[in-house]
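Below you'll find a set of structures to go through.
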Structure 1
Amino acid sequence: MSKPHWPYKGARNPFFGNKHTEESKRKMSITKIGKRASNEAKKNMRIARIKYISINKNDGLLINPNIGRNETRILDYVEKTNNIIIKRQYYTKGYFLDGYCVETNTAYEVDEARHHSVKQKLRDCEREEYIKEKLNCKFIRLDEKEYVEKLKAL
């Protein structure tokens, strides 16, 4: 197991028990105005955060992201109808895919209600392009509402 990147945790930290003054907070916020992290920096921060959580909060085990309410049923249905095996919560390149089929090199994402906002659609599109580029795979989006209706009909 690796050492924490900051050895002065808790009471050993020289800033322990202190709070930033309002002036310090204002100065720190001004330095961040107009600055945006590059996509590469965002990716590195995401990977570092997952690693940090795995090591410090999860006894070295990879974290498991939240699974949508109908995600399991929908991916089970896709597996059954297409006669394939889908690996669930497949971790790759700093992202967790809802499902990934190794045989067909296909990524599956179940789009729940939260995926329908304009801002989230843009994020999903960027994420999808990045994953398709890195894995050289097909990417299939499954609309939750559509599949829930199909499953009710069964």
Structure 2
Amino acid sequence: MKEATKYIHAGAEPDPSTGAIMTPIYQTSTYVQEAPGKNKGYEYARSQNPTRTALEKAFAVIENAKYALAFSSGVAATDAVIKLLEPGDEVICGNDMYGGTYRLFTKVFEKFGIKFIYLVLSLFMSIRQMLLTFLHQSQTKQSLFG
């Protein structure tokens, strides 16, 4: 299958109730359940829905990945990625980021021991100096404890 064909069909499966080949946009918040936790794969739109599932499958195909995730906002995606970090990890970020992201870092994740380093990204020397300092500290730690 050629790449363009793969991209067009990525994540698209015929709708079982209508046969439509294009994924419909499901505009519901809840799905019928036979019993609590016993459903047809979907229970509440905030946790998953068929439209988002199709989009994630398409992203995975396009990126030649096993899986992909789609988020409703950049802050939601940032939250998920930062949760992969551990206390003591450091994040280099721009000082002019979206306010919601800044609050997420300072009000939530700093309490868990994640260190955020804010740089003026328009100033190349600021980034260069930060990286040189970080590399020097890493080499010093290795020679002391290595």
Structure 3
Amino acid sequence: MKYDDASWHYEGNFPEGVPPENGATHIGMFLGWAIQRDLVGDLHRSDEDTVFDLERIKNRRLRPRDFLLNWTDGKLTDDDLNEEGNAFAAAYYQERFLADWAELFPDNYRVDDSWENFDRVQAILDWRFDSWREGSYRPAVQELQEERASVER
């Protein structure tokens, strides 16, 4: 199953002047999160070079978008995730991930592929994943951000 493909974005209604690789940023960040959480599939664990790059992502020496473009041709498929990762992606990715992304980054494709932005996405994905594991989704992203702000005060 193919969850997403960068070409669906940069070959579609894509903003002028934005590099095509920006159509892969959100996909790369999802896959990077899966790598960080050991939800990556065996496909990426069987090759020495790929395993090396998995460790580079975990150590923040390789950006997830670069891994996605180098090893998956810009596609996120069920082969990229393990069983639990696929179960979560099937329940969440198509239904809610792009909406969460748009809430975090209203200008969807003009998002810097930075670790700072990755940390923002990772927090949302961890929150959604925990909710999924518990059997229920939590409130909207905006409520999570408000909840965090009140805790930080």
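Please state which of the structures 1, 2, 3 yields -14500 when helix-only ellipticity at 222 nm (-39500 (n - 2.57) for each DSSP H run of 4 or more, over all residues; to 500) is computed from it.
Numbers: 1: -14500; 2: -11500; 3: -16500.
The value was obtained from structure 1.
If distance in nm of label points 7 Å out along Cα→Cβ at positions 21 and 53 computes to 1.2, which of 1, 2, 3 did it come from? Let's see the in-between values first.
Details: 1: 3.7; 2: 2.1; 3: 1.2.
Checking each candidate, the match is 3.
Starting from the value 1, 7, 12, 14, 16, 14, 11, 8, 7, 5, 3, 1, 0: which structure in 1, 2, 3 was P(r) over Cα pairs in 5 Å bins from 0, in percent calculated from? Present the calculation step by step, with values, prior to reporting the outcome.
Values: 1: 1, 7, 12, 14, 16, 14, 11, 8, 7, 5, 3, 1, 0; 2: 2, 7, 11, 12, 13, 12, 12, 10, 8, 6, 4, 2, 0, 0; 3: 2, 9, 19, 22, 21, 15, 8, 3, 1, 0.
Going label by label, the one that fits is 1.
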For 4, 16, 16, 17, 15, 15, 12, 5, 1 (P(r) over Cα pairs in 5 Å bins from 0, in percent, for residues 37-92 alone, calculated) the corresponding structure among 1, 2, 3: 1
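Bear in mind that the values in this text are calculations on the coordinates, not laboratory data. Predicted model, so just to flag it, every value in this text is computed and none were measured. Cβ atoms are built from the backbone, for glycine too; each structure is taken alone.
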